[in-house]
1. When relative contact order in percent (Cα under 8 Å, 6 or more apart) is computed for each of 1, 2, which one produces 23?
2. Comparing Rg/Rh (Cα atoms, Kirkwood Rh) across 1, 2, which structure shows the greatest value?
3. For the read-out FRET efficiency 1/(1 + (r/R0)^6) of positions 41 and 73 (r between Cβ atoms, R0 = 25 Å, to 0.05), a value of 0.95 was computed from one structure; give its label from 1, 2.
4. Comparing distance in nm of label points 7 Å out along Cα→Cβ at positions 1 and 25 across structures 1, 2, which is largest?
5. Starting from the value 0.05: which structure in 1, 2 was FRET efficiency 1/(1 + (r/R0)^6) of positions 17 and 137 (r between Cβ atoms, R0 = 25 Å, to 0.05) calculated from?
Structure 1
C-alpha cells in the first residue's frame, strides 16, 4: 500500500508565516511530519509526495522525515501547483498503479482513523472517502472552508465547499483506486481542476463511496486559528 500526499500548494491563508504550509511547525515538527508519522502508526511505510511551491525546502525536510521514520518517500513535482489540487493528484498517475491512500499535507488526524479505513472492503474501481458525520457543534471545523458531503447509504450524492445540503464533512482521507485519475482527467478537460471535480465524475459512475468514521478526530490546519487548535490537541496527546 502506497500513501500519496498532496503538498504542492502555497497555503495562502497562512502566508503571513512566510513558510510553505506543509513546513509550518507544531512542537518543532512540520505539519507534514505529523501526517506521515500517523500514517506510519497505521502501518504504511511507502510514500509519494507531490511538491510544487518551494519544492527544494519541502524535499529537504522530507529527506529528514524519511530517515527519522525509517520509510521510503518519493517526490513528484507538479509545475501547475498554482491551479486546483486535482492536478497534483493526477501528477501521480504513473506511480499509482494499484489502490492507494490519498491524504492532504495539512490535515492532521488520529492514526486510528486511517487504520479503520484500511479495514474496509473496497471494490476494485471504488474510491472511498472517510467522512465525519458530526456536522453540528464541531469546534475543529472551519465551516467557511470545509468540503461538505451529501451521502445516502454508502454512496456520495454531492461533494463541494458550497453545497447547501450536506450530512457529513470530507476529512481529506481517501482509499482510492487508480480510476480516480481517469475521473480527474475528464474533470480537468471540462475545466474543473479540483479533486472534488474528479470525485463528482466518480459519483456519476457510482464508484465514489463513503466510510463514516466511528470516532473522527482530525483538523484541517488552514488558518492561524486552526493552527492554534491543532497545537492544543497535539499538546494534549489526543492524536497519539
Structure 2
C-alpha cells in the first residue's frame, strides 16, 4: 500500500474493506463521583490506596474519569498496559496509566547506554506513563508526587502478575506548554532531554507538534545491567 501511495506500483481494485472494530469504538460511559472540593494536607487524607484496576470492576470508573477530566481524553491502549486509581478512603482522587514504551527515544537510549539490537530485545522491560490525572476538585499539596512514589513501588510486580515479566524503567513526556513537570521532579524522576516534536511516524523531518520534556525513572539500581547496556 505504501508503494502504491508513492506511485511505484498499481494494485488491483479493492474487493472489500473489512470493518475495523477499533475505528468506531464507543467512548467510555460517563461516571458519577463525589465532586465536592477536597482541600487538605497530605497528612489529613492518608492512607492513600493505589489500586491496579485493569481487568477489574473499577476499570470503567478509570476510563470514565480519564475521558471526562483529562485534557487528552481517553484512548484505548494497545499492547501491555496497566491502569491505577488512587483512593482516599473510598473516594477516587487520581488516575495513573502505563503502557508499552516508545520504540526509539534518543535521550533515553543515550542515558541507558544500550545498542539498537539490545533495545529491540529488552524494550518490553520499560513502561510509558501515558496518563496522570489528579481530579480537578482535589487540591492537596504534594499529592501527585506521593502517588508517583507509591506507584513506583508496585508497578513492576503488578506488571509481572499480568504479563509475566518485570519492569526496570519508567518514562513519560511532559508538555511544557501546559505543565512544568514539578511532581515528577519531586518524585525523583530524571529530566533526560526533549522530544524532537516530530512524532513516531514522521516522514518530513519537520516539527509538527509541541516539544515535550522527557523524564525517566529507574526502578532498580542496576537497571543498565538488567537492560543489557554496554
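1. Details: 1: 23; 2: 18.
Source structure: 1.
2. On the way: 1: 0.92; 2: 1.01.
Between 1, 2, the highest calculated value is found for 2.
3. Details: 1: 0.95; 2: 0.20.
Label of the source structure: 1.
4. 1
5. On the way: 1: 0.30; 2: 0.05.
Going through each structure in turn, the value belongs to 2.
All of the numbers you see were taken from the coordinates with simple rules; none came from a lab. All values reported here derive from a predicted model rather than from experimental measurement. Cβ atoms are built from the backbone, for glycine too; each structure is taken alone.
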